[in-house]
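In the part that follows, the structures are each spelled out as structure tokens.
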Structure 1
Amino acid sequence: MITIPVALAERSYDVVVGDGARHELSTLMPPQARRAAIVTQEGLPVEVDPGIEHRTFTIGDGERAKSLATVEALCSGFAQWGLTRSDVVVAVGGGLVTDVAGFAAAIYHRGIPVVHVATTLLGQIDAAIGGKTGVNLPDGKNLVGAFWQPWAVICDTALLATLAPREMRSGLGELAKYHFLGGGDLDAMPLDERVAACVAIKAEVVSADEREGGRRAILNYGHTLGHAIEITGDFGLRHGEAVAVGLVYAAELAHRLGRISPERVQEHRRVVGAYDLPSHIPSNLHDDDLMAALARDKKALDGLTFALDGPDGVEVVAGVDPDLVRSTLDTVRSDR
């Protein structure tokens, strides 16, 4: 097992990575917990044993399940069972499950411990780590949420072999992001080490900026356009696939701003292509709809704002010219 600490003073915790890591769950429970509410999804073939009394609560699939209604149903179920402030929520699933269960844990009794058992690549290298929880509104993704650091995170890499190809590819979209956040040639590493390397990058960034007051926003690299694609309509792209399009777009935008070379843009396209990820916006998605969604992005505090590559690495750039943002969309259109 590989253990990566997330250093946050009294909120510090460990991320355990390795083949069979889920079997360590009982050793990672809060010592005071007598009951564990296991939050997962129907049909997820992952069983866990927290070593204490437990009950399973299931939520739906897809972005529609990532809602305030789902959180309300969970909290009501916790209350009816008698879950107390000293007990624990165990989230078993991908990013949707850890986001929703983490938010429910953050607000139930004004906060109870949560342990994440991430079952997808996207969850293991990104969603389960860092304490960002939340749900969607019809107006945008992740607009309601809380920072609530987990008690521990488990990344069982054996579970990745059970993923459907599309689910694995979605995780590769997030993994591609880490190539440009200091990960280098991640594709040359064994799987366990690749996951651990991504976790270490995220842990370092989160430790330096827990509540996204500055540097942590670089973890949204590729997400600005990616989220706009996701929220504007149902075009059959998974989260990581939309992020992959966003990575290529961010590189093209950075090049037009004079921040990176054409060769660096090509490196983005190479990494995205090597993971068999899309690099084009769905053809029936209109520029006006995308621009409206980009303006609602959570980072857009001072005009249109993007995480962009540059001479000093990826950093947040605010006040980007809307006309340039719009015209750059052509570079990720397959029909132009």
Structure 2
Amino acid sequence: MRINFDIIPEFLLLFGLKIFGMKRLLAIFTAVIISSCDDGDLTLERLNFDESAVETPCGELLLFKIGESRKESLMIELQGETTEIFSSLPTNGNSRRYTINNNSVKALYRIFEGDVNRNYFCNAIPPTEPQVIEEWYATGGTVEIVTSLEEDDNDNLPAELEGIVVNPDGTINREASQDTDGDGLPDYLDIDDDGDNVLTSQEIAIANNEIIFTDTDGDGIPNYLDTDDDNDGVSTMNEDLNGDNNPANDIQTGNTEANYLIPSLNEVTTLPVSRRNHTYIEAYTSTIGLVDGFQLINSGQEVKYDVPRYDFGTVTTQITQQETGN
């Protein structure tokens, strides 16, 4: 069947063309809307560093992660800073903030032609290989490092059982915390809470993950807080017959317990004894984030990644402190 368009009224042709044009325009408009809509977190490409730990920082100061492929890295440069920021608390509050300016403070993403390792980033003279084949940099935002501190004497007693005092803001009031032996170290940092030269960890027992507070003389004071554990009238500290500042290893032949735990053995040492040096652990945890918007672009202003915040990772630092009791 052949249609003779000559007999179709002109207004019907125009009406059909208008309908066709509107449908086509609507389809184009819908496609544009679908392609441009997002939830506000425009992620053009995923960064593959979720399983990558932050490498040990180096220089002044470079933080970096190496991707699973070993051919990409995400870096933060904080010129003028050192690794000391990860072993101290900020003077005001618990966070440090650095505005990204692509000069002294940078956030970079690089793709390499070959595998990279720590030596590439931390050598005084960076190697020329592997070569960088792509580099993307942050357009702005802020590097935020939030640091917290936990101190512990590792004596198997939780701090809350050692009289620790916590201020309303969450900080620790060291001066107000319990100090049984008055040596200037609060019990939660003191490896020998009663100052008798027998370690607290040796004066308690652990059974089925529960703490057992030994009380040899049954006076109601557990050994770890008792300066005369067997109540023989001689202080535990002075039952150190070999003078090595450790009464726990003075065991008379034929016995299984140290002299300081046996009331009938009350010989006083003739050797000079003094309190042990004390050590405790400072554990700093620093959480690093790219906040206030994190966008990566290249030299051609092409956007690769754009999110409100990116959690870079965590750096942990442990320091052993030593103090001499008074």
*A value of 0.55 was derived for FRET efficiency 1/(1 + (r/R0)^6) of positions 109 and 317 (r between Cβ atoms, R0 = 41 Å, to 0.05); which structure in 1, 2 was it taken from?*
1
*When you work out mean count of other Cβ atoms within 10 Å over residues 245-252 for each of the structures 1, 2, which one comes out largest?*
1
*Could you figure out which one of 1, 2 the value 58, 40, 37 for Cα extents along the principal axes in Å was computed from?*
1
*Value 1, 8, 16, 21, 21, 16, 11, 5, 1, 0, calculated as P(r) over Cα pairs in 5 Å bins from 0, in percent, for residues 53-236 alone, assigned to which of 1, 2*: 1
*Given a computed value of -3500 for helix-only ellipticity at 222 nm (-39500 (n - 2.57) for each DSSP H run of 4 or more, over all residues; to 500), which structure among 1, 2 does it belong to?*
2
*asked:* By the measure mean projected area of the Cα convex hull in nm², for residues 149-196 alone, tell me the structure among 1, 2 with the highest figure.
replied: 1
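Just so you know, all these numbers are worked out from the coordinates, no wet-lab data involved. From a predicted model like this one, the values you see are computed outputs, not experimental measurements. Cβ atoms are built from the backbone, for glycine too; each structure is taken alone.
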